[in-house]
Structure P
Amino acid sequence: MRQNKETSRYYLKQTIQWAAFALLMFICFVLETAGSFVKPLLLIPLVLCIAARTGEIQAMAVGVFGGLLMDIACGKLLGYNAIWMVICCVTVSLLHSYLLRDKLLNILLLTAVCAGIQGYLDFVFYYAIWEHEDVSLIYMKIMLPSSIMTLISAIPLFFIVRWIARLCGNRRTYELEKTIMLNYQ
């Protein structure tokens, strides 16, 4: 009886956690689409922070959803950023599962790499390949500031996602606690 109560409490916490993550993704999407100025791509650090705290399958789903939202926000071909975000999210999830610790510096480094490559791909496929005039000006005035703002926005998003994850617990912690309790019985 007690185990059923703990299991239902765990599932309730997970539902709250994923609802909070979805709300946070929607807020970042709205902020990315508001206005016409150069803005950070808030969804990149957000999905990377979420992927660092989940398994590979959940990270893939977060990458697809975040990438599709980013495609819509940036006016790109649907699926263009989704493919790249899936690769980034699964890689981040695997790195945090087996190699990296939950540190701000790690997320900043991974965000810099992911945003840098995403910006470079955008630059090549949307500007340089079509030989736009003043391509270097586009890179210096739009792409580089956006990448820097994306990196800076990773700092508050890291702490918000970590707070939500700690408040609701995660699957690895739950399974570890369950294993420890079974060993003591």
Structure Q
Amino acid sequence: MNKTIDDLANRWLKRKPDGLSALENRVLQSTIERTTITRDTNKAVAFHQTFGDRLADTIARIGGSWSFIVGFVAFLFLWTSGNVWLLSRDAFDPYPFIFLNLVLSMVAALQAPVIMMAQNRQTERDRIDAAHDYEVNLKAEIEIMALHEKLDELRHSQIIGMRDEIVKLAETVKRIDERLSQQQSAS
């Protein structure tokens, strides 16, 4: 059974072939060729990442972790306690900790854009994953429709076979009935 993309698009997607997206064409082609379409999107994304992308992701991963928060709170506690109690006379950043505010502002000024870059890349990865999920789901739906079609054809052929057998049995019963009628009339 030679199927074409045009046939499958009309039958299963109820659309004309020229109205299909590249993704839908790829799914129909893989259905015709009986190949899989699943792939590891993480490998594809990782292959195209630059050093800066990987660095931003690492910084965002560390900056958004509990270990960073606990470590940063410990750093702030050491800074303030060291400047208030231990170095009360010779404190390098006396209360109200202006130098600490400058350091925190610089960290925030650098960390926020890096985290936003990582979030933008994550959003792009999510779009790629969503498109791939759509592709896999479409392929699964098409394969299920194809299985339903095959089952319907099989059921139809079985029903025709049973009908033919019933016709043969009816003819056999009719012949038997005729013989019995002839035997009864002869006796």
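Values in this text are rule-based calculations from the coordinates and carry no lab data. Nothing here was measured: the structure is a model prediction, and the numbers come from that model. Cβ atoms are built from the backbone, for glycine too; each structure is taken alone.
As an exercise: Cα Rg over 2.2 N^0.38 Å, calculated from one structure in P, Q, equals 1.16. Which structure is it?
Values: P: 1.16; Q: 2.31.
Derived from the structure labelled P.
Mean count of other Cβ atoms within 10 Å over residues 39-46 was computed and gave 11.8; which structure, P, Q, did it come from?
Corresponding structure: Q.
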